[in-house]
1. Please state which of the structures 1, 2 yields 2.0 when distance in nm of label points 7 Å out along Cα→Cβ at positions 71 and 119 is computed from it.
2. Have a look at 1, 2 and say which one yields 0.97 for Rg/Rh (Cα atoms, Kirkwood Rh), as calculated.
3. Using relative contact order in percent (Cα under 8 Å, 6 or more apart) for the comparison, can you identify which of 1, 2 gives the largest number?
4. Work out which structure the value -22500 belongs to, where helix-only ellipticity at 222 nm (-39500 (n - 2.57) for each DSSP H run of 4 or more, over all residues; to 500) was derived from one of 1, 2.
5. Work out the source of 11.6 here, i.e. which of 1, 2 gives that when mean count of other Cβ atoms within 10 Å over residues 15-22 is computed.
Structure 1
Amino acid sequence: MSDNNTDREAGPSKSCLKRKAHAQQALGERLTRLNNRQFRTLELPEALLEAIEEFHHLPQNHSARRRQLQFIGKLMRDIDQSGITEQLKKLEAPTQFKPEPTPAEVCTEEFLRAGSPDIECLLRKHSSLDRKKLWQLQRRAIKARNTADQEKIRQQLITYLSDYL
């Protein structure tokens, strides 16, 4: 017969550990939703930064994203989560002023308004950009029927351009 006192001294229960792991994974998921400008303001270890960047390069509907989130949660074990949570609250809180748009955001807005002449201009300025990718994003933006789809494409374009501008 087992003694209840020895079970309690053994450590936290499996359920408690699982809840903690899920909370770490949820915090990691919140980190993946930040834009590049917000993300750079956080003080995170290099391994976690690389894991989050890798997450953004994975296909949208793929089980690799789920596994990468689990890995991010694992990396979160060694980090002061309360500090990160406080920093996230400050970043996610609505502010009184609107921040100045980044060059990628300005370029995206001009690109979506002007269309094909802007693609050629962008390619002349930044030869590392992929012409095919820009055309595809532009076509998808034109075909987008509702504002949610348009916003999704706008965010994809901002993310793509922010890597090169």
Structure 2
Amino acid sequence: MLADHIRTLFAYNVWAWNHVLASLEQLDEAVYKAKRPLFDQTSLHAMFVHCLTAESIWLSRCLGHNPTSMFDPDAYNDVTAVQQHWTAVRDDWANFLRGLTDKELTRIVAYQNTRGDSFSLSLADILQHVINHATEHRSQMTPILFQLGVPTPPLDYMRFRLRP
């Protein structure tokens, strides 16, 4: 039952990012890449790449790998390039989550961060973190998108659940 809920949360994550993406796509490239105070990132572009990186790295860790670096925002020309890479990562997540069981959620995942420090968490905790991390950064991006004239619709989980 918990595995089904995790799959629903990941579906929500995709839904919410699609709304943010629709707003990002409306921005001129210079505005999208403009320097602005945004958490520890330098632009909407850098934040979007950071979020892609996080989702990719956490999936790799769940699969037993330990990536050693973050993706470089300069490696992506524009929002479309980021989205194309993210589509592949989302497909990989969907494949991983498809076979997820409640029992597997208790599995302890030992991993190293990009600095080589060792940690371990349950798979359930990691998956919850992936969703919370995305929500945190979307909530940092959406006020800026609003100020730039390309607001997202409300991204509340209940709106996702109540949609037709």
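1. Of the options listed, only 2 reproduces it.
2. Traced to structure 2.
3. Max of relative contact order in percent (Cα under 8 Å, 6 or more apart): 2.
4. Going through each structure in turn, the value belongs to 1.
5. 1
No value in this document is a laboratory result; all are computed from the given coordinates. Just so we're clear, the structure is a prediction, and the values are computed from it rather than from any experiment. Cβ atoms are built from the backbone, for glycine too; each structure is taken alone.
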